[in-house]
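Down below are the structures I want you to see.
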Structure P
């Protein structure tokens, strides 16, 4: 983490939890975040993504509360549009914890402590690999085998990359994704728990988020 900055801009959103190794397209239109992109384009291009918490709508244009654990990404494929907006792809780098916020600019900044998960903590042994495969097949139904094939064959995902990809793309709630992010080295166990709980909800006929079948977005 020696090459990572200790102060980074924070981009809070209500429905997006980033994970290392995952890429996500973003459209930047608010003036304060346009300024953020213009500023980081001159430096290391790192943005800290953080999930908004509580009744954030009332204070969105100020500084609503955010979770202190987030994931930073590096900007790729930055395109500035004629009207000043930006399109970009953000590639997840590492988890971080906010030590303190800095309020010197229009957008939020924070001093952070980097806390990446050691990839050895999320390696999949044969039993975990087969267990995850079967759980995903149960969760996704008929779409499961093809989704699994694409993740392994097309994307070449294994170990920590596979776990993070599923945590980001599966249709569970943002709060559940935040729980997965915060689980760190226990992320795989947490993913098993969340998906197992969702399957039990279905069996009981309870209305679950995402309807009657899971999906990989």
Structure Q
């Protein structure tokens, strides 16, 4: 009897690999996103298209076969697609589909949930500028406040010498025409990360330039206390 129950349960597991087999949107969402490393792969692809070698570099510790499996499943599930860039690049890259981009709000919610669990950032922490923008700014965009303010402007963030721009109207990097930023914030990556750990824009070593009103709008739109 016990042996037959074991084989029935085993058959159920093998029939639907990685599935919770529940009629529940949370369970079904976890079927797609709940495997180890999957959300971190999506984290990288949410910032830009990536080669396989890029993903291996940005995800230290992931075995190559596991990365291959995760990418294959994401492609099969329609969250990721493979594109071949034209010459001279002539390489295959992974990029999020429209369906895959629907996971971005989940990633941003995890940023807000996980930030209080991090120890304070220091110069010794390896922080990438793109990651800092995503985790210290884009994940905290206040859509209600942005609509209330209704000012179209952008803000330059110069993180470890790399200039990136964010917008006042939506949580995305600004790659529009060259125009003067309303506010520029410059400093090391760890100081930007500390903005979510008790520091403010006025604390060194961050240097902020721009009119007081624009700085106030930046604080309000991106929930910088």
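Compare volume of the Cα convex hull per residue in Å³ across structures P, Q and report the one with the greatest value.
Largest value of volume of the Cα convex hull per residue in Å³: Q.
Which of P, Q yields 3.0 for distance in nm of label points 7 Å out along Cα→Cβ at positions 23 and 143, as computed? Could you put the intermediate results ahead of the total?
Values: P: 2.2; Q: 3.0.
Traced to structure Q.
Among the shown structures P, Q, from which was the value -12000 of helix-only ellipticity at 222 nm (-39500 (n - 2.57) for each DSSP H run of 4 or more, over all residues; to 500) calculated?
Clearly, the read-out refers to Q.
Using the calculated result 12.6 for mean count of other Cβ atoms within 10 Å over residues 151-158, pick out the matching structure from P, Q. Mind dumping the intermediate values first?
Numbers: P: 12.6; Q: 17.8.
Matching structure: P.
Who wins on relative contact order in percent (Cα under 8 Å, 6 or more apart) among P, Q, i.e. which is largest?
Comparing P, Q by relative contact order in percent (Cα under 8 Å, 6 or more apart), the maximum is at P.
Only the coordinates and a few stated rules stand behind these numbers; no lab work does. If you're wondering where the values come from, they're calculated on a predicted model, not measured in any experiment. Cβ atoms are built from the backbone, for glycine too; each structure is taken alone.
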